[in-house]
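Q: Quick heads-up: structures coming right below.
Just so it is clear, none of the values below were taken in a lab; they were calculated from the coordinates. What you see is a predicted model; the values in this text were computed from it and never measured. Cβ atoms are built from the backbone, for glycine too; each structure is taken alone.
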Structure P
Amino acid sequence: MDDLKRKVGFRAAEFVEDGMTVGLGTGSTAHYMILALGERAKQGLKINCVATSLASEKTARECGLKIVEFKDVDKIDLSIDGADEIDLNMNLIKGGGGALLREKIIENFSEKLVIIADESKNVELLGDFKVPVEVTKFASELTAKKIESLGGVPKLRIKDGQTFVSDNGNYIFDCDFGKIENPMELCERLNMIPGVVENGIFPNMADTIIIAHKDGKISEKNR
């Protein structure tokens, strides 16, 4: 599996051109993309980067990539990130790594979003992967009840025996909604709940999806 992630990560890095401002995704697949950009930087590629998580920022700096502050960014030319699920209409579930808020901010601000994944992430309908919902710590129990009223079953994310806290200081509920027929509608309804900061449904955002297959082939799909 790591070989597939590496292959698709390095392929996506080829989309990056000199002088671009690039959004760096978060997760195991995006990690390989950052490593690939680091290799290209050693060969003379000059880009500015904004990261979707503290972990990705750390990796980028270690690779010699230039991280810039948001106040110095007029636009993001391209963001590259992974996904936890991808449906037939290129809708996504993201946030398994806990960076969904920063990912959605940066990727919504980008001129183009390229998603990289292995073939196991392809599904007909979203929903087997639980929808991450980032919420304020304040009254999180009440927010969970509102999520339940939409038909979801929220479970507070625990990591290493502790309640997971995002880079933004929030909790995350992983929510089972079953098969999701209308991702856009659910995304909007979740974000209308007071206490919800953002959710992991990324509808109609991906421009290009690059998939690594077990037989070694790489396929691309464009919106």
Structure Q
Amino acid sequence: MSEDRKAWERKQRENRIIDMAQDIFFKNGYEFTTIIEIAKASGYNKRSIYLYFKDKEDIFLAVVLRGLTQLHKILEKASRDQSIQGLGRAFFDFSLDHPDYLKLIMVYEANTCVYDPASLKNAAPGSHKSLCQQETDAIADLITRLLATEIEKKRIKTSLEPAQLMLLLWGQVFGVMQIILMRQVRFQETYGISYEDLFATFMDMTAMALSGVSSS
């Protein structure tokens, strides 16, 4: 058997394990998922799983990488019109279309992602941890560059540096989407507004505040 064939077959087995693990992580979350469950669902024993992945976290990061990759592509496409509202809408759509990925990304950001480059312990090149970090950094850089352009063109008025503003906006959008997803059922009946309109209003208010225009 050729080396290319062996590599292809190994990749197929890895993808099968990731596929099966993804469903379990979506259902149970990271904390309550076990290697034994993943092995059973994949048709392998526990020892075989370790031939392809270092540990449960490694499999988890392989699933998270799928979500981060999709999110990055969606935000990159939306960023072409240089609009804060466009980026926000893209994140909104991703969150509604892939709420399970969003939940896992939040777990990843809270527990695994590194935000201080000085303290980063270099993960093995090509590892799922390294690739997740690359996607996260690329998303942050994409948003920061857009904000820097808007600040330079005086369309955003702020005393913050672009990276500081990115962090603030990222936290706000994540928080609003988390609230929407938790309260999505009967949202209109409960709050007298659709969650789509609420999010659009939030983004308009944010853009208005950043431009220095009063809403009154």
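Q: One of P, Q was used to calculate semi-axes √(5λ) of the Cα gyration tensor in Å, for residues 90-185 alone, giving 22, 18, 13; which? If you can, show how the numbers build up before the last one.
A: On the way: P: 22, 18, 13; Q: 23, 22, 11.
It traces back to P.
Q: If mean count of other Cβ atoms within 10 Å over residues 50-57 is calculated from each of P, Q, which structure is the one that comes out at 22.0? Don't skip to the answer; put the middle values down first.
A: On the way: P: 22.0; Q: 15.0.
This figure was derived from P.
Q: Quick check: -24000 is what I get for helix-only ellipticity at 222 nm (-39500 (n - 2.57) for each DSSP H run of 4 or more, over all residues; to 500), calculated from one of P, Q. Which structure matches?
A: On the way: P: -8500; Q: -24000.
It traces back to Q.
Q: Among the shown structures P, Q, from which was the value 3.9 of distance in nm of label points 7 Å out along Cα→Cβ at positions 10 and 178 calculated?
A: It was calculated from structure Q.
Q: For which of the structures P, Q does the calculation of relative contact order in percent (Cα under 8 Å, 6 or more apart) return 18? Walk me through the intermediate numbers first.
A: On the way: P: 22; Q: 18.
Traced to structure Q.
Q: Using mean projected area of the Cα convex hull in nm², for residues 58-113 alone as the calculated read-out, with 3.8 as its value, let me know the right label among P, Q. Don't skip to the end; give the middle numbers.
A: On the way: P: 4.6; Q: 3.8.
Attributed to the structure labelled Q.
Q: Figure out for me which of the structures P, Q the number 4.4 belongs to, where distance in nm of label points 7 Å out along Cα→Cβ at positions 74 and 130 was derived from the coordinates.
A: On the way: P: 4.4; Q: 2.8.
It was calculated from structure P.
Q: Suppose Cα extents along the principal axes in Å works out to 53, 39, 34; of P, Q, which structure was it derived from?
A: Values: P: 53, 39, 34; Q: 68, 43, 30.
Value 53, 39, 34 for Cα extents along the principal axes in Å corresponds to P out of P, Q.
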